[in-house]
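K.L.:
Below, each structure is written out as structure tokens.
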Structure I
Amino acid sequence: MLTTVPSLTQSQAVNIMMEAHINTIALVISCAQEHAEFYSETLNNHGLTSTIEPDE
């Protein structure tokens, strides 16, 4: 996750991982759709399930 979303710190990545582990879902980042598509595809290519949801 750190190589895909370089703005994350290691601490943030660990917190996201733990949230996903406990709740089966976690928000990684909120950003422009073009960036979200890149991040999602890259995370999926690294074996992580990722979806893009509209900001509410």
Structure II
Amino acid sequence: MLKKFWADENGATAVEYGLILAALSVVVGAAVATVGETIDEALYGKVIAALSN
């Protein structure tokens, strides 16, 4: 019974897809955070400077 359990590959693909999705989520989150900071500095910094004059 234990050998059958270890040899069973049902659900392995779902786990692999879950790991890929988790890795992609981390990458997308990091990219959004980086781009968000760049936009904040580039765009909103200019707007604030223009409004403060």
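Coordinate-derived values only; no laboratory data. As the structure is a prediction and not an experimental result, all values here were calculated from the model. Cβ atoms are built from the backbone, for glycine too; each structure is taken alone.
K.L.:
In terms of distance in nm of label points 7 Å out along Cα→Cβ at positions 20 and 44, which of structures I, II is highest?
P.N.:
II
K.L.:
On volume of the Cα convex hull per residue in Å³, which of the structures labelled I, II is highest?
P.N.:
Structure I gives the largest value of volume of the Cα convex hull per residue in Å³ among I, II.
K.L.:
Taking helix-only ellipticity at 222 nm (-39500 (n - 2.57) for each DSSP H run of 4 or more, over all residues; to 500) from the coordinates of each of I, II, which one would give -15500?
P.N.:
I
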